[in-house]
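S.K.: Listed below are the structures to be examined.
Each reported figure results from applying straightforward, stated rules to the coordinates on display, with no laboratory input. Since the structure is predicted, the reported quantities are computational estimates derived from the model, not experimental observations. Cβ atoms are built from the backbone, for glycine too; each structure is taken alone.
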Structure 1
Amino acid sequence: MGYSSFEDLEVWQRACRLAVRVYEVLRNCRDFGLKDQMTRAAVSIASNIAEGAERDSAVEFMRFLHIAKGSAAELRTQVYIACKTDVVQEQIQKELSTELKSISSMIHGLIKSLKLKM
């Protein structure tokens, strides 16, 4: 597929960096329910990309990419809510939302490229 390991995928690398950023942003958050949901969604993006890539099946990879894309949408929603409830600042919300949209677009492109190879 043009890579030797999921670690080579730029989308996986960016998803990992995003998850680390979410942990940093929420380090002092006392809303433990929202913090837990957001960190789980953030970790889920990169994790599902990795798991799908290791399945050795384009169909399975696409299935996990769709899950990762869903987790990105979930996190975007949570970031929006966190901003509206003053858990995160508006500038951080914009930063995270922009990166999540970019990651979602990359995942979509990867799904499209896998479909073309089928």
Structure 2
Amino acid sequence: MQDPHKINVSVKTAYIRDQSDPDNARYVFAYTITITNNGSVPAKLLRRRWLITDANDKIQEVRGDGVVGKQPRLEPGDTFCYTSATMIETPFGYMQGSYYLITDDGIEFDTEIPVFGLSVPHTLH
């Protein structure tokens, strides 16, 4: 039987050199998220929670409504894609988090966002 609340999340990252300033411990990364509803019921993304960790183990927690100012509703089989950015103080780190969603009949559930790396190209870690 298909999981009615199956949401898949995939991520691609990119280092944004022209917005970064390594001399001042500023490393900016874009991340593009693709969210796919592989479940059997529609779901609306209500909130997000991120944990952003740099190489010094400094953790930033970010919580908020929706993503990029939107609360997308995904029918089964629908995909929503967006790009955002974050800044850390080291040339590499990682992010992980959760999306909180609600079905049309009021059932709330969360979907984990798998850990993904942030890394300046050609940096050893």
Structure 3
Amino acid sequence: MKQESKAVRIDAWLWAVRIYKTRSAATAACRASHVRLNDKPVKAAQIVVPGDTIRVRQAGFDKILEVSALLAKRVGADIATRCYIDHTPERPKEVIPQVPVRDRGTGRPTKKDRREMERLRDNFQ
């Protein structure tokens, strides 16, 4: 990789490897404590080195990345994914309960039908 540097700011690195769309978004995430370097909150100007572990909070989940190469400028997605090792655990699959469907034209549910539907709903919660 031609653009490898010796010292790169964490906000620039997160932008270069396409974790954030803009560098200002990466800076804002650092300011809001959504980014941690080796389990410590960081400022946007913190320098990263290969071997560092970065934890990024996105959409309510933590993304755990290990820096394997440094980038100062944004590159293609295939090159960007080679600059870090993703240690993020898989997200749990969300179970969406099926809503009971009644045949069209059968009218309002009876008391027995309503109790069965409530029992189904309570089992999923």
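S.K.: For distance in nm of label points 7 Å out along Cα→Cβ at positions 20 and 108, which structure out of 1, 2, 3 has the highest calculated value? The partial results should precede the final answer.
M.R.: Numbers: 1: 2.8; 2: 3.7; 3: 5.6.
Biggest value here belongs to 3.
S.K.: Identify the structure, out of 1, 2, 3, from whose coordinates mean projected area of the Cα convex hull in nm² was calculated to give 8.4. Display every interim value, and only then the final one.
M.R.: Working: 1: 6.7; 2: 8.4; 3: 11.8.
That value comes from structure 2.
S.K.: Any idea which of 1, 2, 3 comes out highest on distance in nm of label points 7 Å out along Cα→Cβ at positions 12 and 60? Intermediate results must be reported in sequence, preceding the final value.
M.R.: Working: 1: 1.4; 2: 2.3; 3: 3.6.
Structure 3 comes out on top.
S.K.: Related question: To test your reading of the models, identify which of 1, 2, 3 gives 0 for helix-only ellipticity at 222 nm (-39500 (n - 2.57) for each DSSP H run of 4 or more, over all residues; to 500) when calculated. Display every interim value, and only then the final one.
M.R.: Values: 1: -27500; 2: 0; 3: -8000.
For helix-only ellipticity at 222 nm (-39500 (n - 2.57) for each DSSP H run of 4 or more, over all residues; to 500), the value 0 is produced by structure 2.
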